[in-house]
Structure I
Amino acid sequence: MLRSATVSLFHRTQPLFCLSSIYCSTNPMENRFTVDALYNLSVDITKIRKLKPWVLHQSPVYVMEAVAMLKDMGANGPVIARVLELHPEAILCRPEHLEAQKELWMSVCVSEKDLVGIIEKFPASFFTSPCHLDNQRANVTFFRSLGLNKRIVAKLMASAQQSFSRTVEQNEEMVQTLQKTYMTLGGNETNMKIWLQKLLSQNPYVLLKPPEVLRNNLMFLQGRGFSSSQLLQLLTKLKGFVTEVQPELMEATLTYSQQMLACTDTELQQIVLKCPALLYYSVPVLADRFKALLSAGVSMQQIMEMPTVLELTTQIVQYRIQKLHSHGYDIRTGSLHVLSGTKKDFEMSCGKLRLRRERPLFNPVAPLRTED
């Protein structure tokens with residue numbers, strides 16, 4: 001009764017060997033056919049027993065249906081084993097649901113190879129409950145109607161599966177709030193579409209936030225003197241998007257920063273526009289970063305001119321200052337521009353400093369070498 005057609009087929013066509021003490025320690029309550037099938041697929045059963053033991057007790061299971069589908073799309077043995085280890089619930093999905101999921105995903109994936117790549121990274125997004133299928137379909141249609149290309153929709157489905165499991169109405173409410181806010185602050189429709197696509201592709205979890213969070217945060221910043229055009233700038237700079245924080249945190253952060261920099265309200269607003277991420281950091285984090293910069297001899301005026309240095313962790317700041325010093329650069333008198341930026345930007349700056357030190361000086365008195 002416990003043996004599904006699939007496991008029976010697997011049991012008939014592949015011999016099962018008891019080769020390890022781990023395998024032999026099967027709990028009597030476990031579905032032996034499930035354990036046999038997974039073991040022969042080189043799946044780490046101990047990992048499943050540790051994290052999701054309940055899966056091994058279920059019946060019926062559809063191990064080989066899931067395996068066959070993945071193989072048909074080009075997945076090899078190690079990939080299949082990794083998927084089943086990460087998300088063993090995959091073996092509980094009925095064959096008809098797997099086919100429906102494949103059809104849905106292929107409507108937004110370029111190829112089966114791309115879909116296998118998504119399943120390998122986000123197996124839980126593909127092997128979902130059948131009760132979410134209608135919402136998934138409706139949400140795919142909705143996001144495509146916004147002008148999002150297939151690649152972005154596939155990324156949304158993979159990285160934010162909760163958004164596609166919800167009703168379309170819930171996602172519509174947040175999207176409409178974003179659109180309305182953008183337009184109210186002075187944006188235009190053409191730029192709004194581009195911004196929305198970029199926002200959703202880089203921060204898909206924004207859809208799970210209540211619309212009130214966005215409204216409350218913007219109202220707080222308006223109360224701090226930010227104009228509509230400045231708020232639009234913050235909204236279009238993805239690092240400055242204010243749905244991940246609370247007004248209380250921003251109030252504490254802005255107050256502390258203003259006290260440390262001894263700047264006016266207007267100057268503080270300009271600093272935030274240059275470094276929107278400032279709104280996200282807690283006071284202890286900022287205090288630690290200010291301390292690291294000041295102890296290295298950096299002045300408050302330098303920080304005000306290049307506030308993005310506050311985005312760097314204390315460890316990164318200390319490492320970069322030491323490396324710049326080794327190239328003869330004095331951070332106390334030079335620009336902080338070379339200290340800020342990405343790792344690639346910093347390495348390029350160090351390369352230029354190294355070349356500048358190694359390049360021989362031209363001696364105008366020395367005679368020119370000519371051919372005899």
Structure II
Amino acid sequence: MESEECEDWLLESIKLYNDLHDFALQEATRVIEWTGEKSICIAGYTGARSNEILQLLFPQKLHEKENQGLCPERDLKVEYGGFSEHPVYSLKHVPGSSLLVTGGLSAAHIQIWRVGAEDRDVIQPTISIPSDASNETWTKIAVSEAASPHVVHGAQIDGVHVTEIESARCTYMLAASSGEAVGSLAFLDPRTIHLCCLSGRQIIADVRQPGIAGEGSAALKVPGDGQWSAAVKPENQDACAMIASLSSRGHIMITDTRDMGAPLKCAKGKSSGGPSAAEEMMCVRWAPRLEDCVSVSGFDGTVQIYDTRRWDASVKEVGALFTHRGHSFMGKCEDGSAPRVTVHSWHPWKERTLVSAANDGSLHIWDWLDGPTQRCL
């Protein structure tokens with residue numbers, strides 16, 4: 001971006017954000033996992049044998065109430081740290097515990113980690129669980145919030161397992177012969193899992209039964225639409241849970257688990273990127289504290305937030321409720337190219353606060369303003 005454009009955006013940002021904080025990481029991350037109100041876990045994904053896993057504590061001024069505008073900061077505190085032998089492509093925190101679960105490209109296992117092991121400031125590997133990852137695929141993971149936590153993991157449908165974390169005992173294996181690649185996994189409840197394949201096929205499985213309990217494909221609404229990933233709406237994980245599916249061409253489908261082949265709402269988001277740019281990094285999230293809002297990233301250097309309440313079942317292009325362009329305007333990759341957002345995540349309790357990261361190593365924490373100006377973006 002030209003310097004004048006950047007300066008204009010920085011001035012405009014005063015009217016767009018309650019707060020906007022820019023941090024520089026030593027290495028880029030494609031995972032952001034909240035471990036508390038003031039802390040997140042990140043991990044490197046570019047190193048061959050040494051990839052840091054860090055729990056970071058936000059600086060105190062991020063929790064002050066007055067409007068601070070743009071606040072460049074470089075004082076994130078490392079609370080705990082460790083190293084992975086494999087690039088980390090997926091990371092989940094086990095709720096109510098000090099445990100993390102990671103998976104990565106070329107890793108023949110998923111790894112369980114303990115944060116603060118032996119009362120030290122380290123993140124230490126404990127149990128390794130075999131996975132079906134390869135040089136071209138990586139294991140998708142999700143963890144349950146049951147009294148005895150489990151992890152569901154798999155890179156392909158025929159490799160999906162549920163494993164008890166503390167004992168590393170496999171308690172379920174999906175009885176399916178398909179070698180389709182998995183795009184995302186989620187627990188609907190401790191007994192039910194949701195799979196979204198890269199093809200757009202969606203599957204419900206009950207861990208009390210060996211086979212597939214239900215399936216559908218929102219992708220049939222827009223055939224030949226690249227790769228897909230999905231997110232289950234938080235705090236709505238029941239028999240009719242809402243699902244947001246995102247394609248690498250920017251299509252967004254809202255379905256529920258009663259009929260995953262019949263989209264309730266559809267849209268085509270605006271993006272300057274193409275399908276090849278999005279396939280590796282595309283990320284879709286439900287806002288946990290805003291009704292019917294979803295966010296997407298991975299197409300370029302932006303994070304886009306959409307209000308789905310007025311959508312219908314027809315596929316048409318829609319504008320974003322708000323677009324965070326900070327990574328595009330405030331950073332640049334080593335090769336001179338524009339940054340691309342690798343991952344973003346909503347704060348669990350603050351309704352308009354998000355954290356986003358890009359492949360230039362930038363990490364942004366931002367609280368966007370809702371108003372007429374933003375709705376017209």
Structure III
Amino acid sequence: MPVVGEIYLVTGGNGFLGQEITKLLIEENSDLSEVRILDKAIKQDLLEHLQALAGGKIQLTVFKGDVRDKELLQKACQGVTCVIHTASVIDIWGYISNEEIEAINVEGTRLLLEICIQQNVKCFIYTSSVEVVGPNIRGDPICNGDEDTAYLSKLKFLYSRTKYTAEQLVLATNECLLPNSEQILTCALRPMYIYGENCRFIEGHLDEGIINGGVLHRSSKKQALVNPVYVGNVAWAHVLVARAMKDKNKEKIVGGKFYYITDDTPHMSYSDFNYEVMGPLGFTIPEKLSKPLLLMYFIAFILEMVQFLLRPFIRYIPKTNRHLITMLNTKFTFTSHKARNDFDYVPRYSWDVAKQQTIAWLASIVQDRRDILNKK
């Protein structure tokens with residue numbers, strides 16, 4: 001069982017998922033004495049909200065910077081009992097340099113692990129992603145896969161490859177000896193596509209629909225089923241696995257393992273999911289792709305060739321690429337039975353609640369987004 005005076009560090013605590021984890025830690029962990037947030041910045045309204053939740057009973061400490069800052073990490077990890085590492089660079093288009101992605105996603109994780117060992121941090125939870133599995137470049141489907149599903153992964157996106165490398169570093173560190181003669185416990189969670197309030201990907205699709213006169217772009221065929229997961233449920237899984245890592249009966253079960261995290265969000269394509277949460281706001285979506293898939297791949301190939309030819313002269317980034325088309329049009333679904341069995345994960349929020357809260361958030365920002373886009 002947890003001991004009084006636990007100190008948690010959440011990297012990326014200002015982010016979409018990180019802030020939800022921090023909120024749930026404050027609400028659900030009565031033995032918590034301090035939550036530390038490490039991020040490049042933290043929104044003032046978020047900090048005020050977290051302070052109100054803490055009610056003066058839990059200390060909130062902010063460390064501004066990123067996971068490449070060794071001195072900052074040493075300060076942030078001192079006395080910490082559990083690190084939840086959500087911070088990473090997400091880029092599937094090529095806006096961010098390869099060096100930057102490698103430095104943060106891989107080397108930043110490696111440095112954080114080293115310092116956690118130096119500082120006797122007992123538990124380390126890594127936020128991985130379903131994208132460390134695929135889809136692979138051939139678009140081989142998975143239907144209701146689990147942790148034992150065999151799949152030939154040849155990952156195209158650097159983001160996916162760096163997340164996988166970092167995940168393996170984390171899992172390999174499990175049971176490493178600490179200076180105090182204890183062992184560090186590590187595990188990784190692989191959530192599906194995460195949605196919910198403040199999701200910048202959903203906001204991007206909202207903007208696209210506004211610009212297109214209320215019509216959402218269909219980038220996925222209907223048959224390409226995936227199973228998105230609500231941000232509150234992903235955050236809840238982190239809280240539950242942290243509890244399990246402090247339970248003598250479960251720590252050896254979860255240590256060194258990875259887990260897929262899903263909920264009861266219906267299986268549907270990415271495009272149909274966008275319509276599910278934006279349709280109630282008056283948006284529509286075409287029934288079919290605007291172009292045959294083969295033509296989409298051919299156009300993407302031409303754009304990639306143009307990018308390659310222009311690279312010595314100017315930086316050109318296509319709006320799509322072949323692997324993105326594959327990802328959006330491959331059936332790729334999983335279950336989280338192992339998480340239920342090993343650390344009692346049950347979604348905290350139903351699909352009805354998750355959907356309504358996401359729609360309410362979109363309704364609250366849609367007019368502001370229209371005003372901003374109309375001024376451009």
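With relative contact order in percent (Cα under 8 Å, 6 or more apart) coming out at 13, pick the structure among I, II, III it was computed from.
Values: I: 8; II: 13; III: 18.
The read-out was computed on structure II.
Can you spot which of I, II, III the value 30, 61, 10, 0 was calculated from, given it is P(r) over Cα pairs in 20 Å bins from 0, in percent? Numbers along the way, then the final one.
On the way: I: 22, 36, 31, 9, 1; II: 30, 61, 10, 0; III: 27, 59, 14, 0.
Answer by label: II.
Have a look at I, II, III and say which one yields -18500 for helix-only ellipticity at 222 nm (-39500 (n - 2.57) for each DSSP H run of 4 or more, over all residues; to 500), as calculated. All intermediate terms of the calculation are to be shown ahead of the outcome.
On the way: I: -18500; II: -2000; III: -13000.
Clearly, the read-out refers to I.
Values quoted throughout were computed directly from the atomic coordinates according to the rules given, and no laboratory measurement underlies them. Note that the structure is predicted; figures quoted are calculated from it, not measured.
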